[in-house]
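Several structures are given next for inspection.
Since every read-out is calculated from the coordinates, none of them should be taken as a lab result. For clarity, every value in this text was computed on a predicted model and none was experimentally measured. Cβ atoms are built from the backbone, for glycine too; each structure is taken alone.
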Structure I
Amino acid sequence: MIHNLARSVRAFTSNVFLVTGETTALVDAGSNFDVVSRIDQHADGVDRVYLTHTHPDHVENLQSIRAAFDVETWGFDPTNEYVDNAIGDGDRVPIGDDEYEALHTPGHKPDHLCLYAPASGVCFAGDLVFENGGFGRTDLEGGDRETIIESIDALSEAVETKLTALHVGHGPSIVEDPLADVELARQAARMG
């Protein structure tokens with residue numbers, strides 16, 4: 001089961017996905033709201049926290065999550081203070097009842113990852129792509145337009161025709177024809 005714990009939050013935050021199952025995991029930690037009480041509504045704890053990237057809106061709740069659940073974090077850049085364990089491009093990690101492949105997708109931020117489960121077609125896309133062809137900002141430090149175009153292309157190739165759900169860093173999850181939104185993002189990123 002996948003719950004967006006930030007769904008009704010009005011403060012500036014990323015989405016925070018709690019995935020329950022064999023490995024109960026959070027994808028991103030969010031910011032500016034009491035995420036611990038929301039976790040407690042759905043699970044007895046958290047086994048792992050995965051970070052799509054380390055912009056503040058995705059990590060500021062980590063201190064309270066670590067304190068409440070004594071849990072380690074996983075991300076692309078182990079030199080970052082928020083990352084306890086490294087995930088490399090192509091590594092596989094357990095989330096819920098599925099195994100997800102880590103896809104290094106820089107362009108919004110150099111440490112950006114997408115997490116994709118080939119068996120179920122579910123992808124956590126962070127701030128790479130959004131609903132209706134939106135894509136991550138490239139005007140922040142470490143952002144690069146050409147790189148994000150390459151990353152969106154790589155995501156499109158990785159998910160091929162198997163994508164069933166796209167859980168994004170901001171806005172609603174895409175569960176109806178998510179490939180169309182990825183294709184729109186590919187086109188929009190090239191427009192300038």
Structure II
Amino acid sequence: MSTTSGRPLRADAERSVRAILAAAERVLTEHPAASMEQIAEAAGVTRITVHRRFANRQALLDALATEAADKLARAIEDSHPETAPPLVALHRATANVLRIKGAWGFALGPAVAGSERAARRHQEIAERCTALLTRMRDEGALAADADPEWVRRVFYALIGEALHGGPTAGDPDPDALATRIVDTLLHGAGPRPGAG
């Protein structure tokens with residue numbers, strides 16, 4: 001259950017916080033300098049409600065970053081990185097991450113960096129990713145001398161480019177794009193062995 005001050009929220013308060021955060025993501029994506037009042041209007045609540053839940057704009061941004069990081073962590077968890085076959089887990093995690101990053105791009109971007117809780121969640125995600133890549137190396141899906149931390153950084157870069165650069169940016173099919181990212185991560189752009 002969400003909190004804004006360390007205490008659990010009632011169901012109606014929880015719904016209003018979620019509505020405010022979803023509205024903040026939409027509004028701030030279009031207008032990064034949008035006011036709390038504009039966010040309140042988009043959420044269908046009063047400005048007083050927003051201020052009751054978030055003391056100031058920074059508190060709202062911190063909550064937004066934390067919400068997005070939590071969604072990303074749940075998306076990774078859904079891929080079962082410790083128990084699923086490693087290539088299946090990597091593909092599922094990639095598709096899930098693309099969906100979350102596509103929907104929560106502002107909250108996961110540099111404009112909202114700074115929330116300590118969100119930073120901890122991102123560190124946990126990075127550690128799980130590195131552990132999955134280590135398992136892939138140990139099972140032969142990556143070269144025996146591959147550095148899992150370097151591979152993770154390349155993997156993150158591929159996801160970033162897929163979302164924000166070039167002709168594949170905004171591809172509506174996260175599963176197809178995940179296949180392309182994983183294939184590039186594992187095989188690069190060189191010719192495949194045995195390919196015509």
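Observations on the structure shown:
- Origin of the value 65, 35, 25, where Cα extents along the principal axes in Å was derived from one of I, II: II
- For 4.5 (distance in nm of label points 7 Å out along Cα→Cβ at positions 16 and 136, calculated) the corresponding structure among I, II: II
- Of the structures I, II, the one that -7000 was derived from, the read-out being helix-only ellipticity at 222 nm (-39500 (n - 2.57) for each DSSP H run of 4 or more, over all residues; to 500): I
- Comparison of I, II by percent of Cα pairs over 21 Å apart, for residues 48-111 alone - largest value held by: II
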